[in-house]
Structure 1
């Protein structure tokens, strides 16, 4: 058996051809999707990067494994403490450890462990290649080494190859020589001048006026990445920059597929294509960031092509990315660990059966502190720390009518909000009962001063708001975050 897993950082389904995007951003990925199963409602349980990959690799929610943020206590995986054996649980229960127990050589190409000092990410891999630039890699820095590995090893049996590309992640870095294949193509139809004018009044990191998080600065090395969006030309620069990053990455993925074809292993190769999180490109008025527990950030692609197992179809059930572990265990006839929070969807792959969940709870504690409930056509968002976006405590979006989260309808749907709160409380009770700890790491983040990316910036950002005709927001920010103005 041979398995290739492509982990494509910040890749949003909304910008992929196989998910209905009008631009031809992912032709090589689309071919795989056409022969496999495409999951339309697949979500990371914990965003962004570090919490997401910790959940995927451990098979456990962030509330259980402890990683829900990018700094502080909640930036590290929980220690097992007195119950720890000669080896910790990850040595046997992580995603690569599961595959190694099934007789596969496990190989990784990624800088991720170093990027976030998340050394537990490596647990279970037999061979590790750090691509060397802490997530600032462009595809041309990754592909040659992967091709070399494929050339020397693809014909061998029983391997799992995990390849991590970063090109859709900010700052958009497709080389100048790549050009812009989308220069003459329209922007997404929902991004109108009226929408942009509304977004320009928004405050918060990565809003239209503050693409560089808390200011509008740019860097000459990244001409595709604007500092702010003032007009439709600026909006085009933003969208085209992201889409070019995706297309450039897809072309490099095509090179991997071509070499695998040359090695005559594509016909029986299992291909899994996914992401750690999506990317807000206008959702909630945020651009080029994955900083909320919403549809834009937490909805991710999942495509599985498994010769002899899958048949081409689309699954619309609700699934977490951490459901992959028990699914692989089922398909490989390996035991499912009690510590995993995932639920197998093997039947969706083998028989096209509906086996999704009733609801999902997704979390974000690196840029904001939020937990959200995805159920039916709804996403309900509960905010504990607004990350300077001035979000209300409760938000509600009807994703069928408003897939880009432009109209908060919380005030009009009290009954729906009550259902969502019930689901959220039910989930939280289940998680707290099923772990030996008495601390929810979301509250650890709150008690340590708030999310990592929203600490210590507010005084300087208030000056920026005054200078960019949004000074009316400063009083409310001061009221919500008085401590930030005394730093």
Structure 2
């Protein structure tokens, strides 16, 4: 392993003693950028953030269809490529609060930047609706031009998502001992390379061509994900359309829960659809009859306390294909207290939080005999085919809707192990249908994975092209 060593000399005017801020690679970049670049604050009308949102209470949020509701953007509304996206946890505030927090009202053309947590994640706001920001996001409002050079927001957006800006963001606020964060002064101090307008446009045209290729790959990728999610629904003929949003509950149906989720007409219809399935084609299994795996007991924890494990938390997995994108590795004694679920290859892990329930994991050989968080429900299928079948079933609407309507908890709604075992019904296909679903699921998974890899390759290539273009001006 290469060990990087260097001697710090306090000749750079820096007030930090972090080794990252004095890394020779960073200092060399800053030296170059300070000659050719322009501080971001000089290109901006203002750099500000969504102050005051700490005072928000649960009662301050309103539904999306509330009169004049205003979207409150969060870090989760910015994807990894810097696009504004919708999530299942979007928040809205009344227009009165939006007017009160004028400083963090977003305008078209604003750059929205994460100032804490996922540092440097930046989006260009080109949406056709009003919005405000929570306290984790800041606004960069650009000028029209700088010293006669037109400032194109799309170019600045891409630059601030590039190596040249990210290296600065990380050195400025990414390695703090507590939670990483950027001050407004630090954001404004980031050097930006600003070519002439025609050069900005030329680079953007080059990038736009690559974005089109990425978009085409994403369309195919998402198409296969959709096919996977609809496999079981198509065979069960699940149809949840034309269901009234208001209904009357008969007294005998109410026992210990009176909430609208548990008594939803959609949940009731799903149960009826499952109950009417042809028993020669489907076997309906109650979740409690699956091979559910409990977390390690005290004796097993003690026995493995100094064994080194890879530990997978819910945040380490992605929702589309349930791929594991990271893990912590240490002896069990040093891992979080929730690290108690020991895996086998082909085990299925269902994230309990409702916002993550699509991220079903089918354990690969690499994570055999490793540790997962108790924030999952763990099932052990008999073999790989059964694992693929179960993985596909759990991603279908007929199961996901059950998870949603059986949720419990206020601060973090989840499908609890008790609700899962007691109420969830799984229509396992038999015979020919079973074989077809397994075969199609494997095929769709393979195709989706192929397109995902191509997307990653194209994105990396796009970044390399942009970096090479910027280097021409240094």
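Derivation of every value follows stated rules applied to the coordinates shown; laboratory data play no part. Keep in mind it's a predicted model, so treat the numbers as computed, not measured. Cβ atoms are built from the backbone, for glycine too; each structure is taken alone.
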For this session: State the single structure among 1, 2 that was used to calculate log10 I(q)/I(0) by the Debye sum over Cα atoms at q = 0.10, 0.15 Å⁻¹, for residues 49-280 alone, giving -0.59, -1.12.
Result: 1
Problem set entry | mean count of other Cβ atoms within 10 Å over residues 217-224 from the coordinates reads 12.2; which among 1, 2 | 1
Problem set entry | Structure responsible for 1.00, with Rg/Rh (Cα atoms, Kirkwood Rh) calculated and labels 1, 2 on offer | 2
For this session: For distance in nm of label points 7 Å out along Cα→Cβ at positions 129 and 249, find whichever of 1, 2 sits highest and give me its label.
Result: 2
Exercise. Comparing FRET efficiency 1/(1 + (r/R0)^6) of positions 121 and 425 (r between Cβ atoms, R0 = 30 Å, to 0.05) across 1, 2, which is largest?
Worked result: 1
Exercise. Here distance in nm of label points 7 Å out along Cα→Cβ at positions 145 and 457 has been calculated and equals 2.9, so which of 1, 2 was it run on?
Worked result: 1
Problem set entry | FRET efficiency 1/(1 + (r/R0)^6) of positions 137 and 345 (r between Cβ atoms, R0 = 30 Å, to 0.05) - structure with the largest value, from 1, 2 | 1
For this session: Could you figure out which one of 1, 2 the value -11000 for helix-only ellipticity at 222 nm (-39500 (n - 2.57) for each DSSP H run of 4 or more, over all residues; to 500) was computed from?
Result: 2
Problem set entry | relative contact order in percent (Cα under 8 Å, 6 or more apart) derived as 15 - corresponding label from 1, 2 | 2
